[in-house]
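Below: a set of structures, written as structure tokens.
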Structure 1
Amino acid sequence: MPRLQSATFQSHRFNPAGPGVLVENLVEFTGPGLKAAINGDRGAGVMLGAMTAAPSVSVSRDVTNRSDNIVGLNAAGVGSQVLQRTDVVLSAELIELTPEQLMRVHPGLQKSDWLNSAHARLTRGTGNAAFSVWSLIPGTAPNAVTVVVSAPSGASTTVAVSGTAGSEVITINPKTGETAQGVVDAINGHDKAKKLVQAGLPATSDGTGAVAAATSTPLAGGTAGTRIGYKLDPTGFFKTSDYKRNIVLALEGDSQDVLHFWRIDNAFQTDDIDFSPDDAGGVSGVSVSFTGHVTDANYDPVLGVYLPPYAIYVADLAALV
């Protein structure tokens, strides 16, 4: 039994309990302010949701020892350490992949409506001589595109596209004995046709049947559709709105709801974007690294420096036991 005890039952009281919660743009740094965000008041702050592991905060400091180059000193002197730069990063693995969360995880995206628009299509022929043509453009406009199959003749299959934009006529001139698969290859290999449609074989055709002549027939079934979600496209650049005013890691204590706040200012997600679904059907997290940045709000005119972009809040102990 040690005679010189290094700890008491109070020693761990200021050590917070994890995993904690992450909140974006927290307005009020109090217990009630945090609870308002947790309970869904997005004016108070936005919860980042479930995680696959406890978050971590890393503060990296670049320090210069000004006494290093002084000949004859056998030790660093007090006051010789000069802080040159501070980088702060909050790392986590987020589960919720809502459109808003994906834009937070992947800066540089823009959001538009995802529509359930149907693509116009047409099937020509029967049995193993059948082939299908699908418009690459969704909506109703491709319903005006027509497909003509001329009588098979000659030694080669050719494709021609004529007409005005939105009312194109795709004419297939099959060689003698040409198969449905040959027609598919010809359409998909034509410079203009392959920009309008994609040809293929329906499930009922193996493509070995000889095609026959068919009159001009328009594609059908294209519809405008309605919104069923959001589409996120990369823009290739970052906007200032991609920087979040703050990201806060809130941690509880032994006997109280809130013991620590770790606040990262002007947070920006700087990690690579990697997502791999769990092969056993479990949840998968996306790793993020929210790096702090400074603005003029971080400038201290008295010291004449930009203060590092983070703060740590430590609450008084609610009760001693």
Structure 2
Amino acid sequence: MKKGWANPPPVVVVGGTEPYLRDREIRKAIQASVSTGRDVVELASGSEAMQTVSYAATFGMPTLVVVPASEMDAEDIAKHTKDKNTSVTLLLTVSGELDEKKVPSIAPVHGAHRISFSQPKTRKAQTRAAVVFARKEADVLMKSKDVLPARLAEALVRVVGSDLGLVYHEVLKVCTLAIARGISPLTPDLMKATLHRPGGVVLSPVREALASSNPVAMMRALDRLKAGVADPVMLLLRAKGAPGKLATLWLQVCSLLERGASEEEISQRLNIPPWAVKNEVLAAKRWGSRRLSKLVVSLSDVEKGVFIGAPSPWVSCVIALVESCTEHPPAVSVGR
């Protein structure tokens, strides 16, 4: 967008599958509008948005109207894009890809006025992107170049993951400390002094291993969990985000996929956030309903063993998870 947020066009679309960068751009637009004296109105419906446009235009009030693109009508957007004298900018937000078939209201908006942030498809690519992001943000914060060495950035991402919001928070902390102490480039000691180490039990490695159906990663994750928890069996069976819950969720996803449900419908029916549904669908397809049913039964047997006093429920739980991950995945993907 050539004009920038200080002097935006009548309609701008901001969307994409990368939530942190997308939301940051929206905040940037709002902050720029406030600094230049524009009113900012955030609305949830298209009718309210167009009423606000009419009201602001009548009284000549420079205004930024932030509204979901899915709530807007394409004809209203087409009309507003042609109004070169308007003092009102419509900022259309899209939580996902800028697909004109799914969100028809963005079709009249010129490509130069569409801003999209896409999250890489693979975990490896997401990790690479997070490393690049960390290094660039450090350069901006420190107002210098190459202040965060690549190996240190990679180590940071290994600890906190590839969520760009978390990565930025950690980079901000270490850069603030470095500036205060007058140190550049960043060092491992500085990073250790500010790095957040999650307390309590972290189940994300188990979840990731299960989602990828990786038996080696599962063994490592279970070993790490056992080292930090005296009796983790019921945690694995009943905790939120644990294998017991995930297998049941993915089995429900498989059932909906087999009936031809779309990702949007799956999101609504199973109360999965729109930004997360794609990963759940991929995991469900990777496992397939047959393998998931078998895993649910195996974990149910482990839980039954806990209550009747079976000798080694932990061993049974490990065997159930690792063997299920080892089993050959379905030859045909579930659903569309």
**Request:** Match the computed value 0.85 of FRET efficiency 1/(1 + (r/R0)^6) of positions 52 and 100 (r between Cβ atoms, R0 = 25 Å, to 0.05) to one of the structures 1, 2, and report its label.
**Result:** 1
**Which of 1, 2 leads on mean count of other Cβ atoms within 10 Å over residues 60-67, largest value** = 2
**Prompt:** Upon calculation of relative contact order in percent (Cα under 8 Å, 6 or more apart) from the atomic coordinates, which of the structures 1, 2 produces 14?
**Reply:** 2
**Asked** If you work out volume of the Cα convex hull per residue in Å³ for 1, 2, which one comes out largest?
**Response** 1
**Asked** Out of 1, 2, which one gives -2000 for helix-only ellipticity at 222 nm (-39500 (n - 2.57) for each DSSP H run of 4 or more, over all residues; to 500) as computed from the coordinates?
**Response** 1
**Request:** Taking 7.8 as the value of distance in nm of label points 7 Å out along Cα→Cβ at positions 28 and 212 derived from one of the structures shown (1, 2), identify that structure.
**Result:** 1
**Item:** Structure responsible for 1.5, with distance in nm of label points 7 Å out along Cα→Cβ at positions 20 and 252 calculated and labels 1, 2 on offer
**Value:** 1
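Laboratory data are not the source of any read-out in this text; all were calculated from the coordinates shown. Because the structure is a prediction, the values reported are computed rather than measured. Cβ atoms are built from the backbone, for glycine too; each structure is taken alone.
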